[in-house]
Structure formats: C-alpha cells, structure tokens
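Throughout, read-outs are computed from the coordinates displayed, never taken from laboratory work. Keep in mind that what you see is a predicted model, and the values were worked out from it rather than measured. Cβ atoms are built from the backbone, for glycine too; each structure is taken alone.
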Structure P
Amino acid sequence: MLTVSRVQRVFIEWRALLKLAIPIIIGQLANTAMGFVDTVMAGRVSPNDLAAVALGNSMWVPIFLLMSGILLATTAKVSHAFGRGAELEMGYLVRQALWLGFAIGCLFAVALWNAQPVLAMMGVDPVLIEPAMGYLRAVACGFPCVAVYLVFRCYSDALGLTRPSMVIGILGLLLNIPLNYIFINGHLGLPAMGGVGCGWATGLVMLFMMCAMFLWVRWAEYYKSSQIFARFEWPHLSAQKSLLALGLPIGISIFAEASLFSVIALLIGGLGANVVAGHQIALNFSSMVFMIPYSLSMATTVRVGQALGAKRPRDARFCAGVAMATGLLCACVSASYMFLLREHIARIYTPDAAVLTVATSLIIYSAIFQFSDAIQVTAAGALRGYQDTRTTMLITLFSYWGVGLPIGYMLGLSDYFGMAQGPAGLWQGLIVGLSCAAVMLGLRLHKIARREIYAIA
C-alpha cells in the first residue's frame, strides 16, 4: 500500500482546490470588473456621473450579494448529494431552487425600483439622486434573470464544474463594454444616457448570462444524469423552507459585510462628490480583490460538502485548513501590490487630484484588512460546507454592525476620540470589525470540524 506524506497530501488538496477555485476566481473577477468598467466609463463623463454610479452600486451590489448568498444553499445541498451519489435528488433540489431564485429576484427588483426614499433619508445630495435612481432601476430589470443564472451556476459549481461560470463571466464582461459605450454616449439611434446607460448595459448582460447558463446546463452531457428538465414541479413548501433555512443566514452574513461598506458610502454622501468618488474607487478595487478569497471560499464549500457527503470528516477539516492557508497567501500578495501601487491604481479611475488624494489614502486601509478578510471569508465558506450557517450569521452581524460600524462612526464622524477623521476613521472601524469576525469564525470552524470527526468515530 502506497503511503502519502503530509506535504504530498497538502499539494494534492491544494491542486484540487485551485482546479475548482481558479475558474470561479476568473468568473467572479469578470463579473466584478463590470462594476469597475461602469465606474471608469462613468467617471470619464463627469464627477457627478461617477458619484451617481457609485451610489447606485452601493445600493444594488449588497442586495445582489444577499441574493447570491441565499442561493448558495444550492451549492451546499447539491455538493452533499453529489458526495452521496444521489443524482435524482440533485435535480429535485435545483428545480426547487429555481423557483426560490426567481421569486427572490423579482422581490429585490421591486425593492431597488423603489429605493429613492432610502437615498433621501441618508442625506444624499439631491443632484445625485435622480441619476442614481435611473441607474438602479435599469439594473433592477435584470435581477430576476441573474437570480436564475446564480442557481444554475451554484449547481454546476457543486458538481465541481466551474468552467461554465468562468466562460460566461468573461463573455458578459466583453459584452458589457460595448453596451456601456452605446448607452453612455448615445449610438445606434439611442439617446446619450451618461451614467444611467451603465445600468441598462448591466441589465442586458444579466439576461445574456441567464440564457447562456441555461443552454449550457440544458445541453451539456455531464448534467443530464441529474434530470433537471425531466419533469415540471411546482414549489414544495418543505424544500423551500429547507433552502431558506440554510441560505438565508448565508445571505445575511454576506449582506452584513457588503452593506457595511455601502452604509459608509451613504454616510459620507453629504461630504461632497470628491469624497464619495474617492471612497468608491477604493471600495470598487477592494471588491475586485475580494473576489479572490471569496471564490476560494466557494470552492471550499464544494470540497468540504463533498467530503462530508461521502462521510469523510477528517478530509473535510483538512480541505478547510489548506483553503485558509491559501487565502492568507493570496492576501500577502494582494496587500503588497495594493500598498506599493496605490497611486497607480487610483489613476486608472480618475485624473482628478482631489479624488486621487482620498482614494490613495483609503487603499492603504484596504491593503491592511486583506488578511483578516481572507481568514473570515474562507472560514465562512468551510462552515457553509458543514451547513452551519446560523452561528456564522450571528458572528458576522455582531462583528460588522456591533463592533466595526460603531467604532468607525466614532472615529470618522464624531469627536469622541478627537477630531473626526472622515472616511479614514470609518475604514479603520472596518479593519476592527473584520478582524473580530476572522477570530470568531476561525474558532467556530475548529469546533464544528472536531464535532463532526467525533460524531463519525
């Protein structure tokens, strides 16, 4: 019998993890790059268009992440069924998740369409509200489509087939650029819409991604054993409750982190377009970098879920450990580049000197929290594989809203600790909140992994 050393085992698991994660990373970066492209192209029109798109992103991106988090229950459940070899159960789960996804997509679309009171309540400059709402309403039209896309993507990822999301993500990005150009500047007989045009381009890309993913799953040979399209089923209450019970805490956890950044954007909305734009640049680039550990966490969910479905809890714990080490390695690289190239990064977005000053200072803080962010998001991904989501949600809410935001508010917008530091103080609070989440989620993962091992023994 051949024995495998621990180093060889780490290398084998690392290779398997990256085989799953790299296509997810590329696909997620492509999806996030659409927001980057929107911001850059809107910024070339005017500072007001940049600020409007920034505020619009601050509203719809957290909602999108909430929706995607809820639908990640599909990945967790399907990966367990895959580990057990229950192919027909996988088809049933996907059919039920499609109903849930479409309903949630429609619900959130209505919420975004009527978001104007939220912007007014947060004291956003009235000049920015109208273009921001035009952008939001255009994006909202694509939400039911992208929800269906997310269900199919989660199903494919759970089977270990991550290439479709990569290919479709890249194609979506390539389509988004010319559509932005057409809608922003007014071509092919359309009026020039400025920043609002970015929203219509994004909505059309969401429709394209849904259609492309549907066709891939419908016709590719590997998916046929699940028999997703073999029969029609109405939503079953028990299945919907089960998906929501697992997915809603995931969605709330992701939303808690994303909305924290967005609330900060809204809190500083009254400080002027330059401050909002500078914050958005740092946030937008940070969001792109975040897709690397976030994609690793999605791959970790699959690896841990499949191992547990096959009744191998020690392998599940090992997968989680390798994933966290990989996340920290990626954090070292990304933090170094962000710190050294912060001015060059900011200049990609805008040549405005006032905006550059704000952006470069905030990118430094973003580089600092890469380490705690990598730990907490990877641990959360592993816990999804264990289907332990409620405690993750509570830890996240406490860390971000109970620790990070209050400290950030006191440092940035009050005089409790001396002169208010503005956006810098708010980002310092983010670092504290993310660090708290990293420690608590790491401890929770350790406890759950040990419990599963002893339960099998």
Structure Q
Amino acid sequence: MLKKIQLLIEVIKLRNLVIKNIKMLDRGGADITLLVPSSDRMKVFKELQSALQKKFGFPFVAPSTSRKGKDLLALPKLAKDDLTRVKILIKPEPGSKPKADDHESLSTYCIANAFAGGKDFSFETLKKLRNVDALPLKDVFKKCGSDWRQSSARHGMAVKKYFPKLSGKYTFLQRGGKGKAKWISKLYNRFKVLRNELNVTLNDDKWDPADMWIVHDSFLQLDFKKFTSLKDLNAELVKLYKFAQNGKPGIIGISLKKMEKDNVKYFVGNVDKSPKEIKNIKTDYSTPLTKFTTIKFDLIDGKGTKDPLEMAVRPFTNAESSGELKGKGSLAGKVGITEINRLFKLHLGKEVERRLELETMFNRNPKKFFELFYERYKPSNSLPTTITNPEELRAQITMKLGDDIDGYYMGKFQAVSICRFFDEENDEKIRNKIMMGMYAYASSTTELSGPYLKVSN
C-alpha cells in the first residue's frame, strides 16, 4: 500500500471511524468504504473533509452533487500523487442492537487499549490486548455496529482522560469473562450476603451500577468474605477508588452509557457523599390519555448549587409504574413501584395499589375503579382540566382506548396516585424525604450504595 494512502487511513482511524473495506484499484488509487450511523453521515463527511484537507493541503470534495455528504474524492495538485483516484465512500449503517454484555465487553477492550496508549480501536489492535477478561472480542466486534464501536472508542478515551494518574499493572474486567472476571461475581455475591443481613431491598445495579471494573492485579485475589458489613465493603471500595485516582494500586467501577458524541459528561457516585437535599417539588399529572406523569424538583448540594431535575412516572414492565430519572445527559436510572411504596409506607403510612388489586377492582366493579381513579386525578392547581366527575373521566378514556387494562389503566392509575400522594402531604420536609429516597434509588446513590464513575454524553 502506498505511503500516502496509509497515512490517510491513519487519519480515518484516529477519528474512530469504522473502515468496512479498502479496495486497491488496478489503475491506481483506492476505494475506502466507511460505515457510520445514518444520523451521523453528514457530520462525518464535514469533519473528515476538514481533517484531510488540513493534513494534505489540497481539497477533498464530493464527486458529484448527488453524492454530497456521501463520498469524498481526493483532488491532489499533481496527477502522479498517491491519492489520485482515491475515493472515500461514507455508507450508512442502521444502529445495531447488541446485548448489554456485548457492548460493555467491547468498551472494556477499548478502555484497556486507551490506557495502553492506543488511539486505534480496530479489531486488529484490540486483539493484541492481554489484560482483558470479557466476552470474546471476535464475537462482540461482530455484534456491535459502527454506532457501538464508536461509542466504545469514546468510552476508552473518556475513562483514560479522567484517570491520568492511573499506573501499575491493571486488569480490565466485564462479567461476561470466564477467567479473572469471576472477581465481579465474588464481589456482588458478597454484597448480597451483607444486604440480606440488613433486610433491605437493594438490587445489584442500585448498589453499584458499574458495567466493568478496572482492578489492580494485587487485588484480583481480594477476599471479600473478610468484610462483615456493607458499610465496611463500601468504605474499602471508596478507599481503593481514590487510590487508583491518585496513582496508587486500586479498584475502579465504571458505568457506561452509549456515547453518540465526542463531548463527555462524568458523574461520580458515592465517592464523596456531600450533603444533598431536595426542594421545590412540582407534579404534572398530564392528560388522561398520556401514560406518564412528571415530578419536577431541585437537587441542592452542600455548596448550595441547584440542579433542576425531573422524574417521569410511567408503566414499564407488567404495566406497573416506575419513576425514570431524567436530567442533563442520559437517563440516570429507575425506581420501581416496590421501592416507591416502601417510602410511602415509611413516611405516610399508605401505599399505591398494585396491579393485581387494580385489575380485580376494574373487573368486578368498574364504577368503583373510576371513582377512585377520579379522586386521584381530580382537578387541582397542578391539574387544570375540564373533567369534573368520574363518568367524564371514563368516557374520555374509553372513547379513545377502550378497556385496555394492560396497556394503560394500571400504570396511569399508579402514576397519578404517586403525584396525588405528594400533593396531599402538607409537610414539605416529608415530601422532600420521599423524593430524596426515590432520587437516591434511581441514581444508585443510596446511603448503602458503592462507588462508581458514570461516563456518558
């Protein structure tokens, strides 16, 4: 391969673009085919055009108006230039849908490669790594399309940037690995034992949502059984997280969210637990035909910094409602109806009706069901509506949706009930405590949660 063509390919690789094929032409030149997500096609065209023109000092243009934003053709000043008749074909690729273990494993390889000093995240480069235990690279690379490959490359560079002092011999683990990755299972198994001793409901992700772990080799044989309380286990993980951050042997858990852009946002969970409080809770019941309701609130840290957040409450699995925390960037997580009811029971002495109870009520006595539905939904300051009685509520819903129990009634009933419970509680301190519990669970920042770094857009 000619030297300038090799150099051009290096420019492409440094931008974490996926090269599907390189076809050297008999008459000279080459066709280089790239795969990019459909939505990024024009963006890639412009950014790559600018980078190549800056590198080589001559134009790269679309070969015709019909191919604008689709192909790039090199126009060197000299006809004998290596890049004469070199064309870059930018092909769209629909977003792929690998399983979580697949794209998390690929990100694990990319993070390991970044810490090894690599900026090329091709299969040929990643397969040389020897300090990764995850699903086999050849399998995950095949299952992850260009969208996830680019996301994983961004993960690599982002994590490397956040831990500039990381030094020493580390192993990069994802739970799909069959060897050293058993370390993860041992960690979470110990968590479950210690959690059960406390008699609390806290699943793996709400304790620590890390999707992969960076572990100094000196801790690969860490005996988790020596920790006799969840508090002690969390304290050790926090200590070792800080060690790794400061260049000492340590342990880091990373939560990975798909990155579709180069800009990165970091969220550090449960490392420095500064005091936080919630204020200014506002509910929005939405329309009768909208499945979700919304709770808006301000999260205020110990320095007084206010972060406006919101939680959409809507049905997910089994038509029961959960709270989905939203904010700046990616979704932060969910809190299910079981945990919400635990908080209501603790602070208010009452719970939202569950699906079985609601289905039974609806099937046996629909009139009673809609009377209670209306009581939870009736007009208020936060709910301007023309609906003035249960019959009007029933008519408006059934006219559009019929008796669609599974698709609507149960989840919406629970969603408006959650808002109503907040609105009927006059003690602001209690309202804020409940909301803080919901926020903490959804964001994996409960007082029992372990440390992690979340990387996202």
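General remarks:
- Rg/Rh (Cα atoms, Kirkwood Rh), for residues 32-263 alone derived as 1.10 - corresponding label from P, Q: Q
- helix-only ellipticity at 222 nm (-39500 (n - 2.57) for each DSSP H run of 4 or more, over all residues; to 500) from the coordinates reads -12500; which among P, Q: Q
- Structure (P, Q) behind the derived value 0.90 of FRET efficiency 1/(1 + (r/R0)^6) of positions 224 and 256 (r between Cβ atoms, R0 = 35 Å, to 0.05): Q
- Identity of the structure behind 1.4 (criterion: distance in nm of label points 7 Å out along Cα→Cβ at positions 336 and 352, calculated), options P, Q: Q
- For mean count of other Cβ atoms within 10 Å over residues 96-103, the highest value in the series P, Q is held by structure P.
- For Cα Rg over 2.2 N^0.38 Å, the highest value in the series P, Q is held by structure Q.
- Origin of the value 14, where relative contact order in percent (Cα under 8 Å, 6 or more apart) was derived from one of P, Q: Q
- For the set P, Q, ranking by FRET efficiency 1/(1 + (r/R0)^6) of positions 312 and 368 (r between Cβ atoms, R0 = 41 Å, to 0.05) places Q highest.
- Structures P, Q, by FRET efficiency 1/(1 + (r/R0)^6) of positions 320 and 416 (r between Cβ atoms, R0 = 30 Å, to 0.05): label with the highest value: Q
- Label whose coordinates, when Rg and Dmax of the Cα atoms in Å, for residues 72-207 alone is calculated, return 20.1, 77 (choices P, Q): Q
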